[in-house]
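Engineer: Got some structures for you, see below.
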Structure I
Amino acid sequence: MLHVTSTIAIDESALEERFIRAPGPGGQNVNKVASAVQLRFDAAGSPSLPEPIRNRLLRLAGRRLGNDGFITIEAHRFRTRERNREDARLRLAALIRQAAHQPKPRKKTRPTRASKERRLDTKHKRGNTKRLRSSVSRDD
C-alpha cells in the first residue's frame, strides 16, 4: 500500500513498475544496468481516488498524463534501483497530495474608489514626466 494521506491509500496492484536504462553520463555501468524506474498509475480508472481529486490530479499531471489515462513518472536521479523506485513513489504521492488539497474559491472583488484615484493620479504624474522629457520646439 502506498499511503498518500490519512484517507487515501493506493493498492500496490494499481502501480506498474518498469526498470529502464538511465539516460545521461555514467560510464560503462549505465549501459548495462537498468537502474531507472518508470512508474505508471491508472489515474483515470483508479477506484481509490474520489472523483474531485481524480479530476484535479488529471489536470495537474500535465505531460506526465498519457492518452490512456495513465500517469507515468520516470525516476533516474539516483544510482540504485531501490532509491529510484522510492523516489518515483514519493513523487506520485506528492502529486496526489497536491490534488487532494482543494483550492479556496476566489471571491470577486472590485477596486475601491481610493485605489482608482491613486491609479489615475500615478498615470497623470507619469504622463507629465514624459511630456517634460520631450524635445523643445525650434521656435524658441
Structure II
Amino acid sequence: MQASSPAKLYATVVGAVLTIAGIVGFFYSSSFGSPGTVDDMVGIFAVNGWHNVLHLATGLLGLAAAGYFARTYALAVGLLYLVVAIWGFLIGSGDAILSIVPVNTEDNVLHLIIAVVGLAAGAASPARTPTRARTATA
C-alpha cells in the first residue's frame, strides 16, 4: 500500500464526497432522459440520473484506488474533470454535456476545482517504484 501522500488524501476525500454527492443527487433527480428532469441539488448544482451515476462511479473508483493507485486516480480524474469543466464553460450554463449530463456555472467551477486539486495532488505525490525481490547470496 502507498504511504500517505497528497494523492491518497485526494482519492479518499474526493472519492467519499463524490460518492455521497451521487447518492444524495438521486433524491433531487433520478431522471435518465436527455437530459430529462434536471433539479438543483442543494439549490446549486444541476443534476439528473446520469450526472449522479458519473459522481458515484468516479467516487467509488477513488475509494477503491486510495490504497494502491491513488496517484493514477488523482491524475486521471484531474484530467477528466478538467475536460468536463472546459466543456461545461464552452457550452454555457444550463446546457448538457453530450446532451445528457446537465451543467451550470457552479458545476463547472466545482469541476475545475476538483481538476486542479487532483492534478496538483498527483504531481506532488511520488510515482510508485517497482520493488525487486531480494535473493539470498551465498
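Here, each number is a calculation from the coordinates, and none is a lab measurement. In this text the structure is predicted, and so the values were computed from the model without any measurement.
Engineer: If helix-only ellipticity at 222 nm (-39500 (n - 2.57) for each DSSP H run of 4 or more, over all residues; to 500) is calculated from each of I, II, which structure is the one that comes out at -20500?
Structural biologist: On the way: I: -13000; II: -20500.
Matching structure: II.
Engineer: Figure out for me which of the structures I, II the number 29 belongs to, where relative contact order in percent (Cα under 8 Å, 6 or more apart) was derived from the coordinates.
Structural biologist: II
Engineer: Here is a further query. Looking at Cα Rg over 2.2 N^0.38 Å, for residues 17-96 alone, point out which structure of I, II has the largest value.
Structural biologist: Details: I: 1.22; II: 1.15.
Once Cα Rg over 2.2 N^0.38 Å, for residues 17-96 alone is worked out for each structure, I has the highest.
Engineer: For percent of Cα pairs over 27 Å apart, the calculated result is 26, so let me know which of I, II that is. If you can, show how the numbers build up before the last one.
Structural biologist: Values: I: 49; II: 26.
Label of the source structure: II.
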